[in-house]
Structure formats: C-alpha cells, structure tokens
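All of the numbers you see were taken from the coordinates with simple rules; none came from a lab. Quick caveat, the model's predicted, so the values are computed rather than measured. Cβ atoms are built from the backbone, for glycine too; each structure is taken alone.
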Structure 1
Amino acid sequence: MIKVYGIPNCNTVKKSLDWLKEHGLEYQFHDFKKLGIAEDRLKQWSQKLGWETLVNKRGTTWKQLDPATQQSITSEQAAFQLMQEKTSVIKRPVIEAGDIVLSGFDAEAYKKSLQ
C-alpha cells in the first residue's frame with residue numbers, strides 16, 4: 001500500500017494525488033496538520049533521503065522563520081524538532097511504498113518506483 005504524507009491544500013500534494021489516481025494506484029493519506037509526524041518516521045525517511053532533503057527551504061514556512069532559527073538547523077535532531085513543531089516545513093509530499101521513500105512530485109520517479 002502506498003502512503004502519502006502531506007497537507008491537503010498543498011499544490012504539490014494535489015499534483016501527486018492526481019498522478020496516483022490517474023495511474024489507478026490506491027493510497028492512504030496522512031495529513032501532517034491533523035496527525036503530526038512521529039520522530040521514528042522522520043528517522044526512517046532520513047535514512048533513505050537524508051534529513052536535508054526533508055526540510056523545504058523554498059517554502060513559506062521556512063522563509064517566515066527568523067534567521068537565528070534557520071541557522072540553528074544544522075543537524076538531524078534540530079531538523080526533526082523543527083519538522084515536528086512546524087510540519088509545513090517538511091518537503092511535500094513524502095510517499096512510502098514498501099522500502100521506497102520519495103519526496104516531492106516527480107512523475108518519472110513515480111513511474112519508475114510506484115508502478
């Protein structure tokens with residue numbers, strides 16, 4: 001089963017969900033805003049993608065952080081704490097399918113990994 005982590009009003013998440021539907025792939029959706037995210041899940045993703053990949057430094061949430069907070073995110077633990085406090089800073093969506101973990105929308109990666 002494919003599990004999609006994100007927030008429902010995110011355009012990239014919407015694009016990803018549309019892609020999955022168009023390709024007839026069933027999925028479960030985990031809403032960060034309502035359900036949060038456990039540190040052990042972040043650790044699993046970090047092992048596959050690296051913690052730096054999980055922090056969306058292009059998004060509004062990151063840009064609204066004060067410079068001191070931004071500069072303090074220099075380790076996996078600091079990043080995890082921020083991601084749990086402000087789930088919108090996680091690059092979305094994160095998709096799990098068995099041992100596969102993908103971040104963001106990439107139709108080619110989806111085709112290769114999910115079909």
Structure 2
Amino acid sequence: MSFTQEQILERLTAGLPAEVTLVSHGGKGPLHVAGDSQLIQILQRVYEKHTGEEAKLISIGGGTYARALENAVAFGPVFPGQKEVAHQPDEYISVSHLVKLAEIYGEAIAKLGRPGRE
C-alpha cells in the first residue's frame with residue numbers, strides 16, 4: 001500500500017490539535033519504470049549475460065536515489081539466495097560478488113551511455 005505526500009499529511013494533521021501545523025519541505029513521488037522500457041531491457045540483458053539467470057524485476061518499498069533522477073532505477077547488488085544485509089550492522093559483500101557486480105555495472109554503463117544504446 002502506498003500513499004501520496006498529501007494523504008500522509010492529511011492523516012497526520014487529523015490527529016493533531018488545531019494549533020499544530022505540519023509543513024512539507026518537499027518530497028518525491030513513487031518511482032515506476034515500465035518493464036518494457038529500454039532502460040530495464042538493457043539492464044535485464046546485461047544481468048542475464050553475466051549471471052546466466054533470468055532477471056526478475058522487483059520493487060522495494062523504500063525510497064532510493066533513483067527517485068531524484070530522470071529515467072533511473074536502483075540496480076543490484078543482492079543476488080538470488082544471497083543473505084540480505086544491506087543497512088544492517090556489519091553490512092558486507094564478498095569479493096567475488098563485488099567483482100561480478102563491477103562486470104555487470106561496467107557493461108550496463110557502457111551500453112546505456114552509447115547513442116542508440118545496443
């Protein structure tokens with residue numbers, strides 16, 4: 001379930017005394033990039049080439065840097081079956097996964113940066 005910034009402010013304000021005012025200092029709306037977009041298609045192909053696995057699109061509930069950019073998505077770095085330790089105490093990544101991600105990111109950046117893309 002998701003809510004707009006206005007809906008959140010309305011709900012918060014409804015529970016406050018009349019003399020309290022909430023003020024918004026900006027925010028970004030939800031991010032959605034269609035699975036058939038050129039960006040997603042390139043990222044999927046590069047991922048599949050380097051992993052040999054089908055790229056399954058997922059959506060996370062959190063906000064990412066991608067919301068502040070035009071035509072962007074957060075991409076990686078957890079592989080299927082890998083323990084999720086992002087933003088946890090003692091967060092880590094293995095050297096082999098880091099090398100694999102560098103290969104994937106390098107090719108993705110090269111393809112996305114080319115005129116005509118592929």
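At-a-glance table
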read-out: Among 1, 2, which structure scores highest (criterion: distance in nm of label points 7 Å out along Cα→Cβ at positions 68 and 100); value: 1
read-out: Structures 1, 2, by mean count of other Cβ atoms within 10 Å over residues 20-27: label with the highest value; value: 1
read-out: Given 36, 19, 12 for semi-axes √(5λ) of the Cα gyration tensor in Å, calculated: source structure among 1, 2; value: 2
read-out: Structure (1, 2) behind the derived value 36 of relative contact order in percent (Cα under 8 Å, 6 or more apart); value: 1
